[in-house]
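Several structures are given next for inspection.
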Structure 1
Amino acid sequence: MADTFDLLVRGDLVLPGAVLRGGALAIRDGRIAGVLEPGVAVEAAEVRDYTGRYVLPGLVDTHVHLLSTPVEGIATGTAAAAAGGVTTIVDMPYDSPDPVIEAGRFREKAAQVAEQARVDVGLYATIAKVDGIEAIPELLAAGPLAFKLSLYETDAHRFPRIADGDLLAAFEALADARLPVVLHAELQEIVDRLVARGLAAREEDPGAHGRSRPVVSETAAVVKALELARWSGARVHIAHVTHPHGFRLIDYYRSLGADVTGETCAHYLALSEDDVAALGPIAKVNPPIRDAAAREGLWADLWAGRVATISTDHAPWPEEAKRRPMLRAASGIPGLETFLPAVFTEAAARRFPLPDLAELVAGRPADLFGLGDRKGRLRPGLDADLAVLDTRRPWTFEAARSVTTARWSPFDGRTFAGRVEATFLRGRPVYESGRVLATPGTGRWLEGRTG
């Protein structure tokens, strides 16, 4: 080990399998050069002392919608990521007004990322509702980290349902690429029928959304996706699983040899139907937040190792799109800035080990999306992407002071057990003490590799 480093970061290091109290990270050329035991003395051009704070790997959020509405954008959304300790995001392809369904649009978006991003960004691709399979080879060559497909249609052009035959064909076309194929799993006919019934009955209470999308509308879609995955050989990752039965199904198909995994989201781990009843459309997401028993069941799945990743599904709609009757309000919530405080608070309340939590929000997402050789852990040779979490005193989140364009949140006024004090991207501070330091262009586009 050479004598002089660019940066030394001291604190309680959250390493794979353990917390190293009073340790230090030696950083050179934007990468971790060494993990140092307490008391080891080295020379560094700069020292950042976070004694008494946790130093985690920068979070890797693989479920983000930066361009689904025209109000957020890459520069603002990645600033919010930096404020939340998120150093890598993978952005969804369902952009407004046009989704990423052809290679030219993909390359255009990658150029936007290189110009505007404040943290690192990988990209999804998707396919058109009709005749989309033919575009897959050129899209693969453009460098996505994953593909996103849906069994539920929000918009026939921007967010379409892919018919079963095309879905199987897409799985088969993507199987050899070994990229994750991420699925939104809800059955259209069940949801449409129940939504129509609720609208006809003028149901506007907060529970109307959950009644229109019962657990079976999700789990039956999960079974369909898992069956197609098993017989096609595709790597399928089920998005935003809300109920433990979904993870039991995934676990069963894994036992059959299918290459399948699932994510849940921070809001399913921190909120329940009781919060939806109090907050109304502000807490409306697809699939819906379930009851407290389902939430605790998800925590049991985390303990059992059945959950692959935790994400945010960050979707910062304009507030006017949320202040509508329940069945007509937009679905989705902002989540990047509250990601780490929310999951840490809930994990701490259940004595869930912090190193295991770091794997779920950083290490395993990096591995699953082909970034494990660069991101996700405090390990020599990897990028020096860090999140500093101060848990010495509680922190109350104020949505009105958000970095994201959404000045609302289901977590507004909620007190967390800690807050993000600083975020580093490749050894460079991008957020500290309430200020975003990174400028547009600090982040990089992360090109995917197939095969």
Structure 2
Amino acid sequence: MTSEILEYADQYWRGEASAAPYASGELRRQGLHRIIDGVWMFPAMGNVYVFETGDGLLMFDTGSAATATKLYGAVRAVSDAALKNAIYTHGHIDHIWGTRDFDAEAATSGSARPTVIAHDAVPARFDRYRRTAGYNTIINQRQFQAPDLQWPTEYRYPDVTFADRMTLTQGGLRVELAHGRGETDDAITGWFPDLGIVGMGDFFVWTSPNAGNPQKVQRYALDWAKKLRQVAALEPELMLPGHGLPVSGTARVREALTVSAEYLEFLDGVAVDGLNRGATLDEVLHGFELPKHFLDKPFLKPTYDEPEFVVRNAWRLYGGWYDGDPSNLKPVQRSVLGSYIAELAGGPQALADRAQRELESGDDRLAAKLIQLAVDADPESAALHEVRGQIFTELGSRATSTMSKGIYAWAAAESSAVSEGEDPLDLLRDGSKQAFSALLP
């Protein structure tokens, strides 16, 4: 019997189908989808894969809080077997909440709750999340335009962790878990050798790798590339991503993994080459061009992260935060600099007027800098904030990535709050779909 989800995934790969059924939640609302006999997919904000074994169920990735109860119901619609083991591919919050109802079921029945397996670094991540809950609330409200999001302080910690590799055998099903650094330092893949299946977590997510997030901790582009090549060497027949649709066929899986690795290696190399030449970060960022063949790949579209952000992150990894500009070593306060530049330009309004002209001419970067200098010079001016709000709203509409859209929308809301006398979160709430707030418990 042919798998409908794999047929859809095949059509999507060939450009003959839209991602809408997946992205809209339509597929999730249909419950579990059979991939092959005994292997099921729950297509959600964080995909979940359920494996039937001779000794209960095994879950690879567990999904978000918003879908935990739906996941439980979907699993129980196809099997009443106990969930014995659940694997976190990493500690991000869209991957760690799916055992909640299974834990409750075990408590009610008096049976053992599922054993959660993860990398050694996951508990430290949860500890850091608890310590920085305020910061994570702010940056994720901003990144995802989700003003009602509140970062959690309680987590389902793993029961078993490992450092590099771990082989788990459950009811005749074997999975080889292996650590690698990429988007996170606690990420793992799962290789099911008897099935020819590899579970990727967020090492592959159908968009350009999130190796440059400007508001989050260090990412590891080159290690990520190495991991992709290691997985490709296994010659999987089927790849299960953390987000997006499965990729089937050895040739397609190899292409997706190796081209993604080349993309990361290129951007890491841009940063390293610049550092080795003694270039400044400014020279590096404005001195490279991404080869077009990367952008032609549907799985490398910069819809979440952006290439220049990856270069920045690699620079930070190898070279620290100093950007090569000595005036930035001990920078002048923004309000002071803004005031001096405004005075030279003929006043803050002159800067704002020029910012608008640059926006109209298509120089988005200069427009952003000039209007920010104007507002830094006179942060209480409602008129200047009105212009700033307009400019960053337009920049958000032009941006391609979630990262840029979120930051620009936040800036626009800040300025609209000043010019309109309202709370910026209320303004952001009015224009937000709250798409990501439901990730949390």
Structure 3
Amino acid sequence: MSKKIYLNVEGIGNEVIEIFSKTTTSEFRTFLCNVADYKDDSNIILKLYKHDGTIIPVSTEIESNTVDEPYRLVFRKTKQLSQIESCSNSCKLLANEEDDNQLNINPRITQSSTKPIKTPCPAKTKVEKIEMIYRHNIERPTFNKEITDHLKEPTFDIWQWKENGMISLLEYMFIELKLLDYYNINFDTLDNFLHCCKLCYNKNPFHNFVHCFCVTQMMYGMIHITDLVKILTPREKLILMLSCIAHDLDHPGCNNTYQINAKTDLALIYNDQSPLENHHCAVFFYILKKPETNVLESLSKEEFNEVRKGIIQCILATDMAKHSTLVGQFKDMTGNFDFKNEEHRTMLLLMLIKSADISNEVRPTRVAEPWVDNLLEEFFMQHDKEIIEGLPESAMMDRKKVKKSTTQSSFISYVMIPIFEAMAKVLPNMDDSVIQPIRTSLAYYKNLKV
């Protein structure tokens, strides 16, 4: 035999427990403490109140109740004899009982106004759950000239590399750009940072660590083929490389529209304003809070603030809801673009990460097309989830209606080509290395039958 007991736990909310005929009073008391996430000990007093305020014994003989009239469960600390004797005003002691002796059973409610209020933080939780062994005295990677030259080209075949090999390639990029020397970045710290970032990427079909590498490698390639490597400052290079690595950290596999419609923690925390991009930024900076992975440790406070500002700007710019606005603003600058103008340079950084983020079709078809299939599969999974959860359905993610050829042709025509052509008005060597491969991809998808 068993019975259900409905409780209103002070400071937390409503709970329901089930006790059995063999349950002892001691076990029942422990059960009540567990409900409130509180450790049972002899210094704790549990009080149960009926709906009318009557106190009832904490016993397994307790009567069953209803969800409409739950028992109120209250926790109090026992008073020590010395405390009672030292109190000259018994009335004052009784008056303060409710405040001073009430237990803090809700971790988000503090007993003292001087203590910080703890709120849920998905980014912090993600980083704290990462289990990794920090490595030391790591040898720097070496590659032959054929690989290092190819690494600077959009045609680089990422499918030839495993994830740990990609980390070594990323390390080489930082070394070749002289970022380790300029910012005094310890190589072990860089290696641990990259491995931590890899673990913070989820195993999604598209938004995963390999996508992170693709975006970063394309960025590295573009700043070389356009000679930006000679124009950008070390700070700008650092901002771009770190932004690419961080730009999709802990992506859940469903876009901002889903987050907002489903009222997820991310949507609520960031008030529906680019919830994913804000989360990616937060995860990145929580990674930097670990000394073993803080690649910006040697920066001055002023330099760190500038780099942080730039990274946040870049990552937030990858929200596709802002795409048309940002590209339009950049187009207005291309007629009189000035590398000495800080506003122009900042906008160029945003265009670089935005273009790198959507750059798969710059690559040869055999390298790029698997990414289209991966992205569509991720879209289809979201649409399936929307149906199950009764959310508004994303029509462009319906596996019964979406046609790869049509979807990709439209994306290349109306999203990719405009941004890359705008950048080509400012940067050299874009036509042959970037624009023409995109047009080749467009022709391929227009002729595709599926």
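Bear in mind these aren't lab numbers, they're just calculated from the coordinates by the rules spelled out. Bear in mind the structure is a predicted one, so any value in this text is a computation, not a measurement. Cβ atoms are built from the backbone, for glycine too; each structure is taken alone.
At a glance:
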read-out	value
Read-out FRET efficiency 1/(1 + (r/R0)^6) of positions 367 and 391 (r between Cβ atoms, R0 = 30 Å, to 0.05), computed value 0.30, structure in 1, 2, 3	3
Test item: Cα extents along the principal axes in Å calculated as 77, 47, 42, pick one of 1, 2, 3	2
